[in-house]
Structure P
């Protein structure tokens, strides 16, 4: 079954967004791979986590001021994907790079989800150092449009 069909079937289920996020999680794990997957909704000057594959270390509803950082200006402000291929790039981008490393992370993909000219959220995937390249980034970017209704829903509930 194609991933579009799987996502659309998940979208039709009751009690959203859980069924959709679970299917998206499975598909991203299959198509891109990760040790950590989160979704961050943009809420003013902050981002709020609306999904996490590791709620112990990265709980849902966790907030952080990421919009006015070099990473935030690149991904949220300029609406450009970020591909961090090693720990040096993660140190540049994330204040919590030590936690990321302790969980086995060393490479990062961040995809802006853009609607009506604004970044409304991001897809965030972390893997072991050296795993991600431009092919993985392109696969992850293909999922961004599917998240528009969920980030809009998160903005209404904020």
Structure Q
């Protein structure tokens, strides 16, 4: 009888720990981002190498203080890809990171597929937004756009 009690306690402790880990990864640290003039959505100019604000609408974004890689945003822009390509730096090794399941506007697989097929183009929003972390924006032909943070490819070498 004692062995069953000990085994039951171990199983219960594992379940509680699993639920706790799941909650912290999916919900605990994320907060909505409030954008101001200082932290607007920006793209890096080809000419000046500085990040310039762009006009966006329908902006939804989340971030977490626990990691610089947790930023995700969904929005639309009226700027077309041709104009963006002439004006702003592209980003060669864009790899969208998965968002929490409840932030359903951000679909990393859809974005990655669009980048691979050429339906979307990745741009450098801001280099080194945190040490060795870049903000990347993928813009679709329709104007829908998605932003995330990823490790700078140069930092990985």
Structure R
């Protein structure tokens, strides 16, 4: 069922071309999505509303470790991809194993790129921004859900009472 949504980058590029030929827009976003929480779900729902289909690129395990530290990810890349594929708002999932997603952007050529409200156009990775400009993708910044993050969940699980009070 949801496993059919999980594609290789080349397969997602084919889907992107098909959508474009139909006059439809592929929305693309990326992230670790380590412990899925309400902030993620609301973000992905908002991203999906920016176009006709939503593709989520998921950082591979080594990439997550490089970004988040040696104790992450909590869930392996295959599990994270399957959980995302199970969401109604997500049409496609692809794993990527590079530090940045710019090569995937260049191959897939999405119409819209969505990032969370912790980013601005100026703080996007320069290589990713260049790839987006090269493929002509529009960038949308979607607001975050205050107090809802994987870090907050992990801290709460560790018994940090300050986080518990905030959530």
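A short reminder: the numbers here are calculations on the coordinates, not readings from a lab. Because the structure is a prediction, the values reported are computed rather than measured. Cβ atoms are built from the backbone, for glycine too; each structure is taken alone.
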At a computed -0.31 (log10 I(q)/I(0) by the Debye sum over Cα atoms at q = 0.10 Å⁻¹), which of P, Q, R | P
3, 14, 23, 27, 21, 10, 3, 0 is what came out when P(r) over Cα pairs in 5 Å bins from 0, in percent, for residues 65-136 alone was calculated for one structure; which of P, Q, R is it?
-> Q
Value 1.7, calculated as distance in nm of label points 7 Å out along Cα→Cβ at positions 33 and 129 from one of P, Q, R, is from structure P
With log10 I(q)/I(0) by the Debye sum over Cα atoms at q = 0.14, 0.35 Å⁻¹, for residues 49-88 alone derived as -0.42, -0.95, matching label from P, Q, R | P
